[in-house]
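Before anything else, here is the set of structures, which you'll find just below.
Any read-out appearing in this document is the output of simple, stated calculations on the displayed coordinates, not a laboratory observation. Just so you know, these numbers come straight off a predicted model, no measurement behind them. Cβ atoms are built from the backbone, for glycine too; each structure is taken alone.
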Structure P
Amino acid sequence: MNEATARQVFFELHSDLPREGPGDDESTAKAFSLVPEVPKRPEILDVGCGPGMQTLQLGRLTQGQITAVDLHQPYLDQLQHSLEAAGMSDRATLMQADMQDLPFPSGSFDLIWSEGAAYIMKFGSALRNWRSLLTRKGSLVISEITWILPDPPNEVMGFWQNEYPQMRGLEDNLTLLIKMGYRPIAHYLLPADAWWTNYYTPLEQRLNRLRSHYADNPDALSAIEAAGATLPPAAE
């Protein structure tokens, strides 16, 4: 597979999608409702914000200032347009930065938020690296890919052992939180709609358009099918 073609297909696949991971406004609001002691005007850090659907929701849910960080500038550009359209451009500072090396002093944020992104640097590393950025009464809201069955099918197990071998079960993740100095308050599983409506379904639609657009380009089709292999069977 041609590397340059693969990169081009990847960025075309992931440009201007509603989200770059599972979630929805309702799930963001539910998570926020479980956070204790949020100041009236909190300082919020949204790590791995992507195109920022949750950033916008946090802006609606709070009166705080949001610092939204992502390594991919086109996502930040998309979020900037969305903030301007929502009349919230004065509520957020957008920053291109590596989530593994965030340029903030200790105790900067009342709330750190990360939806569908921490796995990039591994869950444990995210917990360790971001804790010092919280104020004394600050809170972390974070999502993680988690086993919910003790005996997943071999095909599923094989896929995730290849894609994300650090994946743990719920109790192991809660134990890790405590080990890293956190006090777990609440947790819940995202509903199926949060995976499909704004994530898998738009991805599948984009894949179909790219298959048609690159019908005469074998390298591009190979990259498209490799991306399609990461979608669950129901989307195929």
Structure Q
Amino acid sequence: MRLSVKVKKKLNGFSLDSEWEIGDELTILFGRSGAGKTLTLQMIAGLLSPDQGFIHLNESTFFDSSSGRNLPPQKRSCGYVFQDLALFPHMTIRENILYGAHGLSRVEREQSADNMIEKFRIMGLEKKYPSEISGGQKQRVALARALIRKPDALLLDEPFSALDNPLRAEMQQFLKEIHREFPIPTIFVTHDVFEAYSMADKIIIYANGSVAQSGTPKDVFSNPVSIEVEQLVNTRDRLLKSVES
């Protein structure tokens, strides 16, 4: 599977000009707040339209300014986990998960929900509401809802930012396990340097609305190509020492 992105967008005085391609890797979009990471995710998902460029996922063209093609979000095979998770407070956990299964038959929906509840280790919570479960459990519900239709790509916008460090580390490891079961292009937005280094198969560094550098975490953190990247990864020595030890 391949996800190819080449987009330009001007929005509220900010200019994004980004181009990259990934395969089935767990890819981190890393950079400071306001660098254009979330904006890129929103354009891939179809929540915003680029001014120019293209977005291709496998054989499907989500967007192409040259041909005028622009698929609506519901026609794009993407799972999306928002920063605030966007669980519906008036729905039970099972109902929240089932919400992601629109388009499947009733039998398929119920079977898929059962599978996801077991896979994401949230058995016994089906009749509870989001306000009645923990932060980590909410993360698992949001991931289950995003993946229930077996999308061709998964987009995650800082989903662990509100978690404390022990739970955050647990969810980072859990996401890596889930990615092995769902080996699809997975894009995870963060501006946390430790999260970026520890999770990524590939890292794409954003700075001022464009790609400043990309590669494996070790390559990027060991060999920043510019002062700008050096400033963004200035904890790399501590990171490398902790990994090597």
Problem - Label whose coordinates, when distance in nm of label points 7 Å out along Cα→Cβ at positions 171 and 203 is calculated, return 2.1 (choices P, Q) - result: Q
Handout entry: Per Cα Rg over 2.2 N^0.38 Å, for residues 67-130 alone, the highest-valued of structures P, Q
Key = Q
Exercise for the section: Supply the structure label, taken from P, Q, corresponding to Rg/Rh (Cα atoms, Kirkwood Rh), for residues 11-98 alone with the calculated value 0.95. Expected result: P
Completion exercise
If helix-only ellipticity at 222 nm (-39500 (n - 2.57) for each DSSP H run of 4 or more, over all residues; to 500) is calculated for P, Q, the one returning -10500 is structure Q
Problem - With distance in nm of label points 7 Å out along Cα→Cβ at positions 43 and 227 derived as 3.8, matching label from P, Q - result: P
Practice task
Compare distance in nm of label points 7 Å out along Cα→Cβ at positions 75 and 195 across structures P, Q and report the one with the greatest value.
Solution key: Q
Problem - Structure from which 1.7 was derived, distance in nm of label points 7 Å out along Cα→Cβ at positions 3 and 35, options P, Q - result: Q
Problem - Highest-scoring label, criterion being distance in nm of label points 7 Å out along Cα→Cβ at positions 83 and 211, among P, Q - result: P
